[in-house]
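For reference, the structures are reproduced in the following blocks.
None of the figures in this text is laboratory data; all of them are computed from the coordinates on show. Treat the numbers as computed from the prediction; the structure is a model and nothing was measured. Cβ atoms are built from the backbone, for glycine too; each structure is taken alone.
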Structure I
């Protein structure tokens, strides 16, 4: 029986803005993190998409294509509210719910309560759609995909946007695949498409009919070939949560006239933000990576690997600042990333251990105050005047929506 249901909110950020502001309904709306010429569009309403607006466009590009486009700045509290409402609706049907991103999640109905488990899957899907309208807002829509594994359920949810409901079964799978291109399949990018084409696989049906050894030895050249063979046949191979390998933030500069010291203040702001995210997951980092993307369209970067892992804003900011001062200015985009993460602090004690312990205690106290009273109620003087560098809403991940500082 098909026990996996994929729920995907349609054009999430733009639709939420249209829900909260009725005057935007039926109009082309683009969402950016800030209303500046250099800011990129991170979401677009269906009306904007129909006019040719794409995610990643800059404001000037979009205005040249669609003269009547309306820009709205992100309001994370709205999106988190809808995310939580959707999650709670989904949890009414099964204890096993995984939110894959802020706007989509998966329900495992195999472990649902008996009174739910025996219900028609399409009936449950339409009920969730109705509840989204009545409990969140009458402009909210979602796509529902039903299948035997996460891969096929996600594919089903993408078949008829917006507001579709589709089920992929062994009986209709070939008919569904016959209507698609390889890049329509979740996880198949142009690079993977070229690999498949190299062994005369040009369509999803040919992909489905390929033998396992071809996928293992010629296409993927790894165990991933077996995973694709199973994934295409409805066998679950994606039921896992990947670990956190890095913590990062980037920021599109509002002007090309900022001094190095003004840019450095923004680097420190990002450093404090990634430090908070790092500590919220009880992690330490040995690697610090700072990068800039210049107005000359050149990517610059510097990194360092530390002997002892760090987790305090003081240590992160000091290292990030040192690296940034080695990069050219002005920058159009800046970023700070922490990597080589570990669960425990470095085992080796240092002569400076008393200072380290004291700094960690102060940092934790500041985290608790900011968690209770609001972001950046307390921050370093060096990042003063950067309040407009708002925390970006995590579109592709939900791991930082709950900053559980304890």
Structure II
């Protein structure tokens, strides 16, 4: 596409601007992709902007987001890099934009790299400015004025390289910084969370290890080697390549023959292996919830119901009326039922995480314990599902979003009272 080629050429050696560039934002663009009605129109408008000005960083960034949402990750990241060569600061205005001015520190990457703040701010009057961090944190006098900041970069399987330079960077920041502890975010690795809650009486966090391919070769040669990695690791195990998400490369393996076959089909150099946790209910169905915590208060984002153990919302047959009815009941009764049953476990989790905002994917064992599969600050939480198919979701997500904005406002209020 010639307009994109010209834009990429214009970005070469261009000094990045610190002035906020308008962006349509993740929520607006995501809704376009989900609903499809105006997608081609907006795409054409963005291309027209690039035709008129090949250095239009906002158009480049928004095209990058659209490409990623359509499954063209690598093309999208190429355009994102071109946009960031032109400017590292972008602004999306929700509603009037007069309620709060939020400055988010984010990292380059795909849609799983940063807290989905734009989704969480839908329906608000918040002005969101995102600053793409390049190594160390900027100085307070380099960034636009704001009421509070938010460290939105998530833990990553590459050792959280983007977070490492930010450890301790916001201790003296002049405004409140939500999730300002880069070290605590980095601690949310799969094995780190599993280790933190090993042996917990109310929480099951399946034993997890990050291992090299050569280690799995050794397990193939001798199954007993598995127990040397962790005493709770026995077949069947769950294996996934490092850096994978949404079930890509995730398999349940029953023995060394399965493991050898898996390694033949996957070329990764490193993997996560985890103990398999049976979490089906008495009816044989598996239920997985996404719960987010705002200042320790839990909100349910979704519940997937499936006959299969590997549950993701998109593969959980939520087109089944009975599954949607069950999710509707969960959302309607969450505070008084699920959250009440696991109140002590939730308190232990949020106390250990030490973050203002964090999400978990979780389930419940038949003996009543909470299963925690993963914790992250960048789990996708949105309100884009069809109101016709999922009429119960709009109120639940509106409650979550209102709670999130209230949490931001409370942080600003605490700073004002302390001043």
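Of the structures labelled I, II, one was used to calculate distance in nm of label points 7 Å out along Cα→Cβ at positions 139 and 163, giving 2.8. Name it.
II
Work out which structure the value 35, 15, 12 belongs to, where semi-axes √(5λ) of the Cα gyration tensor in Å, for residues 147-258 alone was derived from one of I, II.
Label of the source structure: II.
Ranked by mean count of other Cβ atoms within 10 Å over residues 59-66, which of I, II sits at the highest value?
II
Comparing volume of the Cα convex hull per residue in Å³ across structures I, II, which is largest?
I
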